[in-house]
1. Work out the source of 12.9 here, i.e. which of 1, 2 gives that when mean count of other Cβ atoms within 10 Å over residues 246-253 is computed.
2. Have a look at 1, 2 and say which one yields -8500 for helix-only ellipticity at 222 nm (-39500 (n - 2.57) for each DSSP H run of 4 or more, over all residues; to 500), as calculated.
3. Out of 1, 2, choose the structure whose coordinates give Cα Rg over 2.2 N^0.38 Å, for residues 142-253 alone equal to 1.20 when calculated.
4. Consider the structures 1, 2: one of them gives 61, 48, 42 for Cα extents along the principal axes in Å as calculated from the coordinates. Say which.
5. Thinking of 1, 2, which structure, once distance in nm of label points 7 Å out along Cα→Cβ at positions 70 and 214 is computed, gives back 4.8?
Structure 1
Amino acid sequence: MAADRHLYRITGGVPLRGAVQASGAKNAATKQLVATLLTDEPCVLHGVPRILEVDLVLGMLAELGTEVTWLGEHTVRVCTPKVTSTSLSSSYSGVNRIPILMMGPLLHRRGETVVPLPGGCTIGKRPIDFHLAGLSQMGADIVDGTRSVKVRANRLSGAHVHLPFPSVGATENLLLAAVLAKGTTVISNAAVEPEIVDLVLMLQKMGALITIDIDRTIVVSGVSELGGVEHRTVPDRIEIASFAAAAVATNGRIQVRGARQDHLITFLNALRHIGGEFTETEDGLEFFRGRPLTAADIETGVHPGFMTDWQQPITVLLTQAAGTSVVHETIYEDRFGYAEQLSTAMGAEIELTTKCLGATACRWHARDFLHTAKISGPTPLKAADLVIPDLRAGFGYVLAALVAEGTSTISGTRYLERGYEDPVAKLAAVGARITTQPA
């Protein structure tokens, strides 16, 4: 991971008011860029966010032989007439999870690949055993090394793959492998997040035959080839929820152009329970505080549940709500690492426990992971010097600084900028007192 380009200085205590444009979803655009490897024809993607994560993926594609041309601020043309390399350099080892998704496309194009093992944010182990087991069922020969995975296959064949957990990454990986495989692939207990549906829509435009059936079942009938495509990426529901939480926490009013209610149903319900409100606008949604903030119990889950990436800003928001709230994290076992700085440096009252305090025991039950938070509020937060530990915690710290009295300094901003496009300019546009200084 590259070093910070700059630090943020944020003076809090100001209601945020104004409008911002939702960026394209990182979790959709990056996977769609990988999908372009499935064809030798040009692909044009619109709404691609200009973030560090996209730059990383485009760098990977260029190593493999992809020609990359930006046609506009958020429109990129990519074409891979020939895959010139079947492996990525070791510099991408541990950087993010994108290389592991390239296995299927590279097997179809070249019959073999060596990809570095994934990395990314420190939010739990995030193993890839589901990915490898599914590809093995489809006929891939896999040699798992210490820092990379070597995979070979003459041609992948359809299989019935049941995922023990509806993993987003494993579902995406199997989709990218199945579209050109021989025969029919059935992915049961699949993830069905909006970003996955958007990937399916893009693949369908390219000529794939994919059905999203009932009970989390995705059926893919393999085709012999895929063609080029022009596609617009869905808006980023994580960024939208982050600005919604900022509007409510600071008692302001923020319109997010491009926000889609159908992608935010569970979040909007939780926001309303706490005291937030929204209204539909001509081209998006507007967020504001509807009543005094009160405690709520929230449990993360797979879509259509409460998204794990909404957990951090909502936790900060709950520090300003009256009463004791509970946030039960069921997706990752180690995603409350950011809470320590909120408590010790800023004065938040957050108690972490290994107990499942949600509606039901989750898969981390009795496994000694601090995966539930009890938040007492309202608590006035104090300005502090903060170090961002991972991408999603980043906006949580920004939000805490926006609420706190005084001026906070935030380092580790490279993590935030992996997933949020031009956050400083967007926050300044809605009245945040935020400046940068060289790191």
Structure 2
Amino acid sequence: MNTDVAALRSRLPEGLIERQPLLWLNPGYDPQADGGTSHLDPALAEVRFARCAGLLRQVFPELQASAGRLISPLVPIPRFRDGMAPSGPAGVWLLKRDDALPVAGSVKARGGFHEVLSLAERIGAEAGVLGDETDRRVLAGPQARAVLGRHTLAVGSTGNLGLGIGLIGAGLGLRAVVHMSADAKEWKKQRLRDRGIEVVEHPGDYAAAVEAGRAIAQADPLMHFVDDERSEALFLGYAAAAHELQEQLRAVGRPVDADHPLFVYLPCGVGGAPGGILYGLKRLFGRHVHGFFVEPTASPCMLVQLACGIERPVSVYDVGLDNRTEADGLAVGLASPLAAPLMASLLSGVFTVDEAIFYADAWRLEELEGIYVEPSAATGLRGPLQVLDTPQGRAYLQRQHLEARMDGATHLVWSTGGALVPEDIRQSFRERGRRLAGAV
């Protein structure tokens, strides 16, 4: 082992390199930090979504019932909570069901819709078909669609972002190309192709596909690359989910304050989606929201980056991990250079899970609550146990003076995808989860 690898490994929690599930507490977490010093303002996305609601309602029949708003259900999961048998005060457990988001069926729709709308508005304005006060429904008209049809959306994706961008872009008349690693799930590639979305396969992992797609797009002035690693438009689209959640918590009588802390558990791939959501929540609730990311044991890219410092990029490969996981949506070797610096002070911690746990928990969730999510979207389901029933979690509660307030706590697990998984693949996931449930 060279000295650089040894130096990086010395900063990591014990057991990480051996792929042991664990909870890591972020030493840089600042309870007073709320993201307010950043130039990124979620209100920009909220205003754009409101301005384009009529357009979205017209283009996507799935959004008729919500008047063009992109909303997912917030549901209690008491039977799952009781099945996990947490010790001590467990609070209320809720599931934020972005697996049921209309059109794209995953959390990626939030960032994808915002980025595509931002692009469509810019193209329409440059072509002279859209002014500041123009009703955005004009973008669904023949003149605007003729202009938009000359442009291409490109994205690097393991599947869900590609589906989201492709479906949303196609609805507005844009062409879509998705760059994927050759070992990405075949059913996801086929689902993209079945929707008329071009798939370009590349050797290497997700990061290699992103880099190849970015280079191709840079050579074509009519091609826009949706950069999951660096896009502020994507990030703000995710951040806008915070106000939606605030409204839903109010509707079910769950305050967020000193006596009612909110714990949020977010699956993390490159970090843009969970980073944006937590950033938005911190802007609203400040020190009363506690955010934890969850990553596969083979791919803890955000944990590695934050533990090793944000001064330079550090990937899971740099410390000797292989980034090979069945949770392909989370199979990312290097954290977002946009999200990671923001998370350095906003993120409470990261916990890691292995395949047996999240396959089994996806099966349990469906058995107990009748809710299907894809296995990678089930990775956060043990988040409350990490906080309530581990030495690290209890140390966090003690450090934040929360031990006496856990009766009033809300534990919110963010479910990130599953609606577009074909039934035969769902059944194979169920069977694997059922086999593993007795062991974890």
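Any read-out appearing in this document is the output of simple, stated calculations on the displayed coordinates, not a laboratory observation. Just so it is clear, the model here is predicted, and its values are computed rather than measured. Cβ atoms are built from the backbone, for glycine too; each structure is taken alone.
1. Answer for the origin of the read-out: 2.
2. The value was obtained from structure 1.
3. 2
4. Value 61, 48, 42 for Cα extents along the principal axes in Å corresponds to 1 out of 1, 2.
5. 1
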